[in-house]
Structure 1
Amino acid sequence: MPRRSLTAAVLTIALSIASQTASQPPTSQPPASQTPPSPWKAKNLEFFPKDITREALTQKMREFSLGLGVRCQYCHVGGDGVSFEGVVFDSDEKPAKRVARAMLRMTDQLNTVALAQLPSRAEPRVTVECATCHRGVAIPRSLQTMLFEIIQTQGTAAAVAKYRELRTDAMLGRYNFGEWEINELARRLTQAGKPREAIAMFEMNSEFYPAAAEIDVFIGEEYQKLDDRDQARQHYRAALAKAPESDFAKKHLAELEKIEQSPEGKTPPE
């Protein structure tokens, strides 16, 4: 290519690049006076260290949420219940937040003072945390206490319905659905002067533990206290059908026989 043509071509390319560069918007640069944002710092902390990192504090909040089965709004105001957007974490408006601080101090005392004084501890050492008592429930009542309170205020049918409802989530481990939890509830009802309610709880328990002869014995005892001998005898015999060697069932049947053989049909004097 002639030198003159090559020079012209180079000039054309250079002018094209310069034109394109000039037409592009300049790269934005922060003003010289602009300062970087301040590092995150938690506000209104009373229990946790003032210099706790955001990640560490968020993890603690997550433990609370899972331990009690609640969302952020249980203790904090604002937000949509899904994200952190709009949640006013430094507000003390909700009583639950103040209760949470008291619970944190309580668990700290248990772990650092009470348990630390035990003469012998299991290894690895057990520590108390939210889930130790709450197990996914905001107010950690036992199953028998919850049902006892429902019976007191709403009646036996409501308690039975609540038990059936809670039992559908038994795998979550929130409550003790063992046989003796309800047996002890029935005993509490007996002591509270509620034999009919106790019988209803025993009968419900027998539905889930049909092979438990002791439940029939307990039901028989309640009917015997109510002087309903036919029902008492029926349940003692049902207990013997399940456990032929049941000394309690045999003893109670013998007592009923003595009662019916006495002149007045009542328990003979000692």
Structure 2
Amino acid sequence: MTMRILIAFLVAVAAYGNECATTSTTFSTATWTNCGLGTPGAGDTIKINAASAFTFDANATVGKSLPSTPTGNITASVTGGGATGGSLQAGAYRVKVGYTSPNGTAMSPVESAQFTVSATNIPRITFPAAPAGATGVSIYLTAAAGGSGTETLYGGCASGIPSGLVTACTSTTADLGSAQSAGAAMPQYGAINSTQSLVISPNVTVVVRGDLVTTDNKTLTLSGGSVLEFDASAAPTPASTNYLLETGSNGFATNTSTGIFTTSRS
């Protein structure tokens, strides 16, 4: 069972950046791909696909300072926009939603259930309203019969005005009336997204300007004197921004009583 904790926050600077990725197990000696100057920093996100637990052995600040991440359900009504008149290819689809802002797109971790469209149907997607600081939504759709997590950009909606392949929208709905044509890949979910357990070494501070995510059955270990700080001060609306700490069912581990997990708000 996945555990999600909503966190509220502290201080910061500008966003933007790279989606850095590594298969290494130690921050200070890691080899990073797609990482600009080579080491992740403020404005960058990090994806960890290591073979074992990943250790932050040096201070780090990462994340794009995005709006809060809504986690409500995303549903589809296959004829919600009409039973006829649509051009979306017949087949089975899944959808994910991202919330756009000047700092980037905050991807929801939620994916719709698979839904099956017949020729000429116009499916209507319903999703949570955009959080404070978001300027619109982006709709990501699989190909027909595409697998979970393979969505690409289909279109969007801002202030009730559709864009891309979306044919009509409101603040919580989007009609998929156009034929699917694969667009841009989805941005990463989370400022830190790891397939392995995470360890923060003694006296090391890790500042996260976004969500922190590990896969199920992983742990987060705060060593003596370490600090894990969630920071929303550079988000579009800092006072109302909340980030997620999402770990596996094993949850937290602290190997001394002096590791610090900060949840303060600026």
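FYI, it's all coordinate maths here, none of it is from the lab. None of the values given here were measured: they were computed from a predicted structure. Cβ atoms are built from the backbone, for glycine too; each structure is taken alone.
Points to keep in mind about this one:
- Label whose coordinates, when semi-axes √(5λ) of the Cα gyration tensor in Å is calculated, return 75, 24, 18 (choices 1, 2): 1
- Label whose coordinates, when mean count of other Cβ atoms within 10 Å over residues 79-86 is calculated, return 16.1 (choices 1, 2): 2
- Entry that produces -17500 once helix-only ellipticity at 222 nm (-39500 (n - 2.57) for each DSSP H run of 4 or more, over all residues; to 500) is calculated, selected from 1, 2: 1
- Structures 1, 2 were shown, and distance in nm of label points 7 Å out along Cα→Cβ at positions 55 and 247 at 1.8 was computed from 2.
- Parent structure of the calculated result 24, given that relative contact order in percent (Cα under 8 Å, 6 or more apart) is the read-out and 1, 2 the choices: 2
- Each of structures 1, 2 was scored by distance in nm of label points 7 Å out along Cα→Cβ at positions 119 and 207; the highest score is held by 2.
- Computing mean count of other Cβ atoms within 10 Å over residues 127-134 across structures 1, 2 gives 19.4 for structure 2.
- For volume of the Cα convex hull per residue in Å³, for residues 111-150 alone computed as 97, the structure of 1, 2 it came from: 2
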